[in-house]
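Where a number appears in this text, it was derived from the coordinates with a stated rule and is not lab data. For clarity, every value in this text was computed on a predicted model and none was experimentally measured. Cβ atoms are built from the backbone, for glycine too; each structure is taken alone.
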Structure P
Amino acid sequence: MSSTYIANITGFLLWVAPMLGLNLNATELTTTLTTLVAVGSGVWIFIGRFRAGGITWWGGRKEKGK
């Protein structure tokens, strides 16, 4: 996800958070969102590769023809 999307999501959450009674720091929220997106996209890519049949659950490549 691009840094522009992260910034927009952060801005929206910083606007909504006080309405929900949350006091958030912009820097910490940006770092948290960036980390969640990085981890989530890594997991998403791994699942996609596994479903495509190219790797095992452990991340090793499958032998051709199996």
Structure Q
Amino acid sequence: MKITCPKCPNEKRFDVSAHEVHDWTVDEEGNFVEDKGCTDMAHKPESSDHFTCQSCGGTAKVIS
């Protein structure tokens, strides 16, 4: 995958969503108490995701 910004061709960093798996501590009713941190990645960024240029905020182009 190659990610580029049409407005900022030299930019090398982009924002995109990823879905992490976290272990939690919960109480006896299953309510959140504490986040134990990221333990796995449920969905890594893919070419079909929306990538945003960190410099200009524009939509980046993705080539698979």
Completion exercise
For relative contact order in percent (Cα under 8 Å, 6 or more apart), structure among P, Q ranking highest is Q
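Which of the displayed structures (P, Q) returns the greatest value of FRET efficiency 1/(1 + (r/R0)^6) of positions 40 and 56 (r between Cβ atoms, R0 = 30 Å, to 0.05) on calculation?
Values: P: 0.90; Q: 0.40.
Result for FRET efficiency 1/(1 + (r/R0)^6) of positions 40 and 56 (r between Cβ atoms, R0 = 30 Å, to 0.05) over P, Q: largest is P.
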Completion exercise
One of P, Q was used to calculate helix-only ellipticity at 222 nm (-39500 (n - 2.57) for each DSSP H run of 4 or more, over all residues; to 500), yielding -21500; that structure is P
Problem - Structure responsible for 3.0, with distance in nm of label points 7 Å out along Cα→Cβ at positions 8 and 32 calculated and labels P, Q on offer - result: Q
